[in-house]
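Undergrad: Please go over the structures that come below.
Since every read-out is calculated from the coordinates, none of them should be taken as a lab result. It should be emphasised that the depicted structure is a prediction, and the values quoted were computed from it without experimental measurement. Cβ atoms are built from the backbone, for glycine too; each structure is taken alone.
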Structure 1
Amino acid sequence: MPPENPFSGRGSPVSGSRLVGRRSMLDRLAMRVRSEAHCSLVGLPRMGKTSVAREVLRSLDSTVTGLVGGYITLDAIRGPIQAYNRILEETSPAEWDAQTIVRTSDHDEAYECFLRTLRKRRRCGQRSAIVVDEIDAILQDGFTDASLFIARIREVANDRDRYGVTFIFVSRRSLDMIQGAVDCSTLAGLCEVMYMRPLERDGLDALSARSPVPVDDPGREALWQITGGHPFLAEVVMCEAVEKNNSHLSDKSIKDAQHAQSHEFTNQYRQLESLLAHDKMFEAMCELVVGPRWRAIAPHTECLLKHYGILLSSDVVSGSVACMSEHFRDYLVLLTRMTPSWLLLGDAERQLRYLVQDRMVLAYGENWFDELQKKLPRLSAALAKLIEQRIREKRMFGDAASDFILDYAYISDLKDFVFAEWEQYRSILGGAKAEWDRRFQDIIRARNPMAHHRPIPADFLQEAERSCRILLSRLKGEECSNKI
């Protein structure tokens, strides 16, 4: 009989032994609530925010006399009136059977009833702590009167002596970002902000230690490199690995489990991309981690990405920035290769891929890749490298990885393909082969330093841009005043 899998049910809020690596945050949050200080808990999806908030309520309910805790999530609520009712219900003492319910469709009237009930409870000595989860939901079209709701919650939060309510707001975006989107009062100014980052290494080791079969040192290292401490992704991998009934979990077991669950990783990364679309933060992250950098990135953007824990320390010498995990960095590389940040070079690179594909199909048919391997053995290593990279990324990212083999080729690879079969391209590109070799070198000379975060002399960049424009003009059949 296989051992019980302690990682089953991944994705649901956890408590007790499953909530690992968060002791410091739990203690800090509980101390703030005991002091009646409002808090804002911010973090990426599936980072464990709800689990921490609920665990704090459980601990306070059992240790603090006269404090009633409650939990609501705004993504399950249509608007302010329902929110007021849920708050009253969640924080109702057990002895209050005749709970006041707001029975009206008028927001003003519902709010006055809400305040009266809170004042009555406060006069009886009650204090309440309420978790308001998914406060981002006020940005949804279905949530009515969002701006007024936030202003009124701020009024309650701002007068603890009168209403006796302490709030823990849980969100993916910071409160000031949410408020900026709905143009409402500054609730953020009342709260201490705590960002929930991925688990530290000791927290991830504690998570893997819950496995019913031992995890060896290479296995733990692989889990760290793949997940970077992301608790949900770590549980996904561990759940899959334990299901395989191995006698122990090695680095191969962990990697195989990730490959089997690659869709969960890409789903999380896509959610992150959507969340960080605001102010082009995701694009900025790609430039910081992968390159090339071609614009100034606001310090606030880099700081916020580090608060989330998806950007780590910078290397002052190289200028590179580490990110949450090696797997996540590989995903950013995948995206950046398909849609490079340096738009001009990216456009040239993509158009050249299409040209190589068209010319080779015309010359050798649909199986051109195999035919080219036979005809040009000197390119076999480069061609094999493309196949190897596609297989690797298919295993890591599943359907998110490209099927188009030339998506794995960079400008230097494409140059080699063109020159190996120059006669197939002469009519399109025109000019001498030696001149085109110089143009490609201009582009490569700028691209490689940018990709590694090194400064580029202005004249190098100008020549690279000029060569890109000349190349694009030829590929698109346009006249170009620049002589090759």
Structure 2
Amino acid sequence: MLHARRLATLINTLNGLVWSPALIYLCLGAGLYFSVRMRFPQVRHFGRSARLLFSSAASVRGVSSFQAFALAISGRVGTGNIAGVATAIAFGGPGAVFWMWAIAFLGAGSAFVEAALAQIYKEEINGQFRGGPAYYIERGLKMKWYAVAFAGVTLLAAGVFMPNVQAHSIGAALDNAFAVPRWATGLGIAGLMAFIAFGGLRRLSRAAELIVPFMTIGYILVAVIVAAAHWREVPRVLGLIFESAFGGGAVFGGIVGQAIAWGVKRGVYSNEAGQGTAPMAAAAAEVKHPAEQGLVQAFSVYFDTWFVCSATAFMILLTGTYNVVDGAGGFLHQAVPGLEVGPAFTQAAVDRVIPGFGAGFVAVALFFFAFTTIMAYYFYAETSLSYLKRQDTKPWMLNLLRVVFVAIVYWGTSHPAELAWAMGDIGVGAMAWLNLIAILLLARPAVECLRDYEKQLKTGGPIRYGGPGDGNGPTSVWK
């Protein structure tokens, strides 16, 4: 017990260091800088971003644009969209929702840059496209040690720290809703993950392509039903979100700093903009021009936060099934005494409209959301291992990673919630620090890539990308 407390203390201390106010400012500042410098491509090309989802087909070497989008979404849309939104509201008040929207809008600029760079500097390894921050750090910044550091951190974060949150959420949801023992849930999801992981990238991308649309449509449908039952409350809730975001109102006016911190923290955890994970999925896509995958990934940030996270936020706020803590052991707002922070907020919201349906619905939704995120985490871990070993990746190395990852998934179902979230936050934050600094230093190639793409759009000719054509630029894939 003593060792467990010491571990929890260490994890919480590291979490506080990683998620200092400096990282909050870096996330917001980087997104604002990229958006302004590129003249807000996430706005100017919004319609094109959606159309590009279906613009390319899979090949022997790479996946289609939609498969890359689905793989990235499987990482973005997870526990953070249900439990994360509830946590942001509980600790930051309704105003945290606005700051989640803000980091999504600005983060779309960061998402464009990192995805475009992933395409520009990707490589073909063992017959498949691989790329991401480690690749563009090494080739673009010429900093091998920095690239190795990022790959090592990602291998640890995606392979050990981050899956715990998703596995724990599945275990807790199924236990609360259907009394399924945690060990049984652990065996079930570990077995499913083993089947997909040992099937390689194609099975992973195919599973994401099939599951993501199904789970999202079902969740949004229930959210629409809940919102429709309380449609008269929509103007009041919107006013509450904006008022609380800027310190207005008597109840939540004193926690504007918490609103910003929790909104950005949970926003980045959910949409992963600037974190460096989605570029690994983006690099696997077969596209005509790097900018196309940049726009697709920018759109995926909107999809995650403005669409799915907003669905959760409005269900909770419209029905009033939330409490907001004051940081001193009390509450600024307590609408439902005894309501546990997390998925219970959403469960209670659904139950207000469809009595008895909330627990089961949220448990099933969390299963799909969290499991697809676990799939994405495995892909990120495998991509990092492939970078570290390059062409020397042996089958036994991949198999060892798969076994360890599956074991972590099983173990994570029984973790305490606070420890699981703290470990996940450390993984996300550590990657974000390294990746955001790298893409700020590599802004120029991404900006020039967008200009080249927009120039070709104006001329009306076939879209293609040749790259600088020298040994210091993009790989032979783009020559």
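Undergrad: Could you figure out which one of 1, 2 the value 59, 47, 29 for Cα extents along the principal axes in Å, for residues 132-299 alone was computed from?
TA: It traces back to 1.
Undergrad: Suppose mean count of other Cβ atoms within 10 Å over residues 36-43 works out to 17.1; of 1, 2, which structure was it derived from?
TA: 2
Undergrad: Still on this structure: Which of 1, 2 yields -23000 for helix-only ellipticity at 222 nm (-39500 (n - 2.57) for each DSSP H run of 4 or more, over all residues; to 500), as computed?
TA: The structure behind it is 2.
Undergrad: Mean count of other Cβ atoms within 10 Å over residues 84-91 computed as 26.8: which structure among 1, 2?
TA: 2
Undergrad: A follow-up question, please. Out of 1, 2, choose the structure whose coordinates give relative contact order in percent (Cα under 8 Å, 6 or more apart) equal to 34 when calculated.
TA: The value was obtained from structure 2.
Undergrad: Determine which structure produced the value 13.9, 40 for Rg and Dmax of the Cα atoms in Å, for residues 52-155 alone, calculated from the coordinates; the candidates are 1, 2.
TA: 1
Undergrad: Related question: From which structure (1, 2) was Cα extents along the principal axes in Å calculated, if the value obtained is 64, 48, 38?
TA: 2
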